[in-house]
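Just so it is clear, none of the values below were taken in a lab; they were calculated from the coordinates. Nothing here was measured: the structure is a model prediction, and the numbers come from that model. Cβ atoms are built from the backbone, for glycine too; each structure is taken alone.
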Structure 1
Amino acid sequence: MTNELKVAAIVVTFNKVAFLSKNIEHLLNQDTTIEEIIIVDNASTDDTETYMTSLAANNPKINYQRLTKNIGGAGGFSHGIKTAFDNPVIDYAWVMDDDTMPRNNSLTTLLDAAHNRLADNFGFLVSNTRWTDGHAALMNVPETTSDWNDRVADNLVGIKTGTFVSFMTSRKVVSELGLPIKEFFIWSDDLEFSSRISKRYPSYLVTDSLVDHEMAKNQGVKFLEETDVNRLGRYTYSFRNKMYIERRDGHKGYLRYKISLLLLMLTLPFKSVDFKWQKERILLKGFNQGLFFKPTVEFLNKR
């Protein structure tokens, strides 16, 4: 039965053609055939367009979507999932970054979990993501549920959130609950989308579906420890988007998060960190934007 389920793989890319070419190779080598491989190119300025135009011309499974401007990972994933379900034969969207390297049986195992172990009663599934040295990829550790170990005998761990690194969901779920919020641009779009789903449907980490995430460093998001000045600006989206999520989910969490940011702004000048004053400005900007940020959830039937 799993061979009858039609899957579209969605990869969002920006200026990483070397990683993207490896990712596509891994997708084409899956034990279970992928119906469509959708590559959403956020207006890359490297050789991505040349490479993808040639590749798509010789492989009918590849659907190359080059955007006219960079709409961020959030916009790219929203566009890709919408494109996938525009194809009426697609049952599942399998979402990932361009530096995700699925193993040959990654999709087979996800589909086995979806259909055979869960009887299609799930919101989303994520793979067991490893770094290049085989250890857990720290950026992709999901938040577990209180009863996370209820299905461990089936290689399933109950989770509340997951990242867009081998993340699979169904047409049914997206039709009901909507797409990722494209206005997030980057950061927390997967957190918001996955938590929106898991509040309605049980969702799982599939421990025997392994993928490798070829990040430069195996570390989570650490604002105060950030040493790359070129990455600092994107933290604005992190603070803004998280404030929206907390505001939407309840007054207590929103109040706690606002207080935590205000305390950080007050104490940051006394900390020994790189780019102290740039970080102070980013905190203030993200906080102020988060007070008024009100994005909308787009649905498949609203085009």
Structure 2
Amino acid sequence: MNLPVIAVLGPTGTGKSDLSIALAQELGGEIVNADALQFYRGMDIGTAKLPVAERGGIPHHLLDIMDVRQEASVARFQAEARQVFDEIRGRGLVPILVGGSGLYVRAALDEIDFPPTDPAVRRRLEAEAAEAGIGALAARLAVVDPESAARNLDDRRLIRALEVHEISGKPFSSFMPQRKYHAPATQIGLNLDRAVLHERLAARVGMMVDLGLLEEVRRLDGQGLREGKTASRAIGYAQFLAVLDGTMSVKDATEKTVIATRQFARRQVTWFGADDRVNWFDPTDKTLVPQVLARIRES
């Protein structure tokens, strides 16, 4: 049977890793990471990265491929993920894409072109924002790309949208992906009742703290964590950097991490829920794996 690329997605804390390993064992597959923060070496506890001993002997790709000072690139990930898919298929196995970083999942699976980039233009726009305030840039974006402006982008994405318009003459919104697979794929989504998920996420953050999240952040701080635009802003890492700075207690950092994680999970549900190609399952169902396998085999 010629199985499609299998994508296991959904909000954080829903058991995507466990399901992906079970599917890989059943189907003869290898796992491709699509969690942008798990690209980073040393960001283990705070990203819930599975230790090697818990990966069921299944090869995992695109884990630990970047230094914390580097900035993740969706365009680069797209090329690398598709190359890995081809390599896995070349071994007669099934590629299983796993993660909750919505745009990275879409980049790997869908037809999507990425807007151009120019570091010099971005630096100039960042300097303008620092001098005149982000409000002036937001007003400019509202004129040249009202669709993107209406999405209430954070400062970094707002600057990116202006950078793209300046370079290409096209609105950033025109580069949004279309829901059209680059190659055959089946998307498996996991989600929980919101209250149950919130409880699970709070427990998960508490476990991360108990496992030594603060010490992980301290170690990565010594490796240049603050220099990385992506890594330094990661949930948990940003909060515990504040603990190292003495501006936040461990208790407050833990609470803020829980809140930020819940907010992130809500955004993930919104993102993935907008794609009607996703097949949703309850991860607490005892027949989850047989149900998912049956759905995949129907594809």
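Points to keep in mind about this one:
- Test item: Cα extents along the principal axes in Å, for residues 25-152 alone calculated as 47, 33, 26, pick one of 1, 2: 1
- A value of -11000 for helix-only ellipticity at 222 nm (-39500 (n - 2.57) for each DSSP H run of 4 or more, over all residues; to 500), calculated from one of 1, 2, originates in structure 1.
- Here distance in nm of label points 7 Å out along Cα→Cβ at positions 73 and 89 was derived from just one of the structures 1, 2, and that gives 2.4; the source is 2.
- Comparing mean count of other Cβ atoms within 10 Å over residues 129-136 across structures 1, 2, the highest figure is found for 1.
- Test item: relative contact order in percent (Cα under 8 Å, 6 or more apart) calculated as 19, pick one of 1, 2: 1
- With Cα Rg over 2.2 N^0.38 Å, for residues 137-192 alone derived as 1.28, matching label from 1, 2: 1
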